[in-house]
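Multiple structures follow.
Please treat every number below as a calculation from the coordinates, not as lab data. Values in this document were obtained by computation on a predicted structure and should not be read as measured data.
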Structure P
Amino acid sequence: MTKSQLIAIVAKKAHLTKKASSDAIEALLEEVTRSLKKGEKVVLSGFGTIYVSTVNDKQVVPFGNEDKRQTIKSHRVVNLKVGKPLKKAVW
């Protein structure tokens, strides 16, 4: 599903214009992004929890090339812990 498809579905189900639906989805995405940047968790009941975690430095060795050892620096990643209703619906 693309963003434009989501906007059309929300507009139809909520009886909104596509512009109002687009504004609402943009506001949601902006707030989720802002919260994750601050390191906060975003909990969407029935969907899941979106959170940021840090991956530490690690050494990577390409298969069979010990002399090409590389270090991947620590970085932040976004994770999703799926809620029970979504897990039940998908699995």
Structure Q
Amino acid sequence: MIAKLTLDKAGRLVLPKPLRDEMQLGAGSVLEMEREGELITLRPIRPKASLKKELGIWVYQGIGPVTDSIPDFIDREREKRLREFM
């Protein structure tokens, strides 16, 4: 995708909506900026994928694959719960 972007008076850029949608960027998304000469590169900084318990149900959060093995994760949670009850 090639697009011309214009800085506003405060020095801000607006990324085109199709790009934001494709890259799954929204309000509060954090981007890393790198500069080499005349080249500026922006990369999204994404949180690590994780599993979180919500209302008693394990919910996948994040973009990309879960880094932990699901059986290992379940075993750790089981052990943690047993220690709490003992």
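Things to note:
- Sorting P, Q by relative contact order in percent (Cα under 8 Å, 6 or more apart) from high to low puts P first, with the largest value.
- When Kirkwood radius over Cα pairs in Å is calculated for each of structures P, Q, structure Q gives the greatest result.
- Structure (P, Q) behind the derived value -7500 of helix-only ellipticity at 222 nm (-39500 (n - 2.57) for each DSSP H run of 4 or more, over all residues; to 500): Q
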